[in-house]
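K.L.:
Before anything else, here is the set of structures, which you'll find just below.
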Structure P
Amino acid sequence: MEQLDARSRAGPGRLLLGAGLLIASFVFVVLGAARADAASVTDADQSAKVTNSGDADASSGGNTAIGNNSVNVASNDQDASAQSRRKGDAVAVNSADTSNTSDGSASVETGNASATGVSSDTNVAQAAAGGGGNNSLTIADQTANLTNDGEANASTGDNVAIGNNSLNVAANDQDARARSRRGDALAVNLADVSNDSDGSADISTGDAHATGVASDTSVDQDLVGAGGKNGVTIADQTAKVRNDGDADADSGGNLAIGNNSVNVVANDQDARARSRRGDSLAFNAADVSNRSDGSASVDTGNATATGVDASLDGSQSVVGGGTNSLTLLDQKATFKNDGDASAGSGDNASLGNNSLNDSASDQVARVRRRGDAIAVNVVDVGNDSNGNGGVSTGNSTAWGTIVDVVFTQEQS
């Protein structure tokens, strides 16, 4: 609360510019008409100037959360070799389960952000009283100049959440060779090569409130002129109130990615069987796959911005003199409110699954024989990728200027 009181003060007589020769002549006549009565001269100059300037920034945003940022490599290299030089069978078998499992979750939850550039409660009271006798001269100049300049920025947005940002590589290399002179030859490669990648990301922001200028102003200017007969009152009352506010509130600009992983599966199998007299079997079997799931959600709070929220009440009052008195009055009241407000809860992105998946298999089966010969390649290669994303925004409300003014001007 700011309280400024200005009391009248006596000083050298002065006339306002522009009063002219007419006023000077009237004063001379009035003061000369009743020299027997006491005469008084009151010269009051009351000036109040209040300037408030503020800049406020509040932020609970700008956060980054990554649940899984790992690099995972699973590699298998197998070499099986069997050889029978006489009547026995030759069997070479490779079996492998090569996999990566990568999960991650990320969550960002912000509190509210509130910023106010200027919050002012100002009360200005100016009062002046002229002389009470006859033939008095009262000159009063009352000026009140109030300025509020505020800038406020509140943000709970600009957050990033990535559940799974991993790199996963699963590689399998198998080489089986069987060789028999008289018996059977069997070369077998069995492999299960996979990447299993999941992720979830959630962003929940608080509310963002920004107010450039919040002011409650009261201005009262009161003047009682020369009270007796034949008095002269010259009054100049000026009240200027200026509010300039700029407010920005933002709960948006968020990015949520459930699964942003890169998954690569590679399989290489080579089976060779050779029998000079018996049967030969070369067999490759593989299950090569990527499974990638993800979910993401963005839930923003409300964004409210007000450039100027002002209330003003006050009055200008002048009471002149008695019989045969002259009152010259100039009352001016100027109110200027300039508000700029911006509120946003948008510009959000939610990606459930943004993964890159690659599955590749290379199989070679070879047989050489005199008896029965079988060469078999069996492979299941696939990518299973799912995702779910959602965005829910709060309300965005912006007011440039909210003003409530009650001001009266009176003269009697």
Structure Q
Amino acid sequence: MWLPVPKSCWNPLNTPRFLRLFRRDAPGYGVQELATMEEQAAHPFSYEALEPTDEVTKTARRMALPARVGIVGAGNISDHYLRISLGFESFSVVSIADIDPERTRLKAEAHGVRPSSVAELLADDEIDVIVNLTVPAAHAAVSHAALEAGKHVYSEKPISTDRAAAGALLALAQERGLRVGCAPDTFMGAGLQTARAVVDAGLIGEPVAATAFMMSSGPERWHPDPAFFYAPGAGPLFDMGPYYLTALVNLLGAVARVSGSAVIGRESRPILSGALRGSAVEVSTPTHVSSLLEFASGATATLVTSFDAPASQLPWCEVYGTEATLSLPDPNTFGGPLRVRRAGDAEWEELPMTRPYAVNSRGVGLADMVLGLTEGRPHRASGELAFHVLDAMQSVLDAATGHAWLTLDSNVERPEALPEGARY
């Protein structure tokens, strides 16, 4: 079902007419905004769903398998997609592009794919899907260009660094009969899907509350160029929060309203690894965020994400039901352990995994999107889910600034649970 952009995020960027005010001839990632605020105001936004024509839908479903995938962005995460993609039968990575030609060449040679420029990749009629692995600030621009080029898009998280641009992507995809998918897909792994089965079966009773913690000392200890982690649109909430929020939405449903507090722990961070070791990163986004979440189901949750924790003994995530507590695995992984402790029990019980994908399976969300296209069904790691998570995160930061509770205008259904024995 099409999810309209919330009224609180109104911006004429979301109208089909305004989308034509973009061009693909600018330097870098190839997208440039042309309209002034006055020009935007001349095009009021319509909240009517944009339904693709039957012919467009039929064309999309005739995509041959395996789908041919091109990657934009040759950074650290691309190695995971290039390596793990070999285990999926529904798609094949055939080319990679980056704004740095040398980095493109080295990554292509290492994994046996074709190097391309970004422009060449977008213009290649043989490419069905663009996987967007650029830095967060470029996600919306690259995905927009890919949709304009007639490609389906699967993006790393977050879908965008602001809601208006994310809404524009979903509107354009709907207009063109194209799919948008977005990481994380770890909620489709064995650990969190087994947890979904446990919750849905009522084994913990009615879910009442949850807590989740991502406590870290920051990526500058291991990442060779961590500056983007400390820019707006990143930080611990936007970088790691999608794993936790997506897991919670998968279990508890849509978030209804939020509040929070946020601080910048240090204004400058030393880089401790790689060629930039010894230099410093200036911090311009909160590095410790406490989020309070109320779900439409009536459950509540606390999520703390931090780059300011030298050490921690807190659990990854726990869901508290009327009959038992469910201790979840790290939402940034695919496997276990998954444990339950019922009221009155003296010990925790480790539960066996009943769903597939217990090892690192990044790309399973992309595989599900491709098969969803050919089977004519919704995919699980959807743009609508990613939009709702983005809306929740941005609303937390807005609430922290205003010391208030904010109601989300966006809504989303829980993704369909993964059945036993599912394979892509």
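Coordinate-derived values only; no laboratory data. A quick note: this is a predicted structure, and the numbers were derived from the prediction, not measured. Cβ atoms are built from the backbone, for glycine too; each structure is taken alone.
K.L.:
Can you tell which of P, Q yields -0.68, -1.01 when log10 I(q)/I(0) by the Debye sum over Cα atoms at q = 0.10, 0.12 Å⁻¹ is derived from it? Please report the intermediate quantities before stating the final value.
P.N.:
Numbers: P: -0.82, -0.94; Q: -0.68, -1.01.
The read-out was computed on structure Q.
K.L.:
For which of the structures P, Q does the calculation of helix-only ellipticity at 222 nm (-39500 (n - 2.57) for each DSSP H run of 4 or more, over all residues; to 500) return -1000?
P.N.:
Values: P: -1000; Q: -9000.
The read-out was computed on structure P.
K.L.:
Turning to a different aspect of this structure: Comparing distance in nm of label points 7 Å out along Cα→Cβ at positions 117 and 141 across structures P, Q, which is largest?
P.N.:
Working: P: 3.2; Q: 1.6.
Sorting by distance in nm of label points 7 Å out along Cα→Cβ at positions 117 and 141 in descending order puts P first.
K.L.:
Suppose you compute volume of the Cα convex hull per residue in Å³, for residues 69-228 alone for every structure in P, Q: which one lands on 71?
P.N.:
Details: P: 71; Q: 162.
The read-out was computed on structure P.
K.L.:
For Rg/Rh (Cα atoms, Kirkwood Rh), for residues 261-372 alone, which of the structures P, Q scores highest? Mind showing how you got there, number by number?
P.N.:
On the way: P: 1.78; Q: 1.06.
For this comparison of Rg/Rh (Cα atoms, Kirkwood Rh), for residues 261-372 alone, the top structure is P.
K.L.:
When FRET efficiency 1/(1 + (r/R0)^6) of positions 93 and 157 (r between Cβ atoms, R0 = 25 Å, to 0.05) is computed for each of P, Q, which one produces 0.00? Walk me through the intermediate numbers first.
P.N.:
Details: P: 0.00; Q: 0.85.
Going label by label, the one that fits is P.
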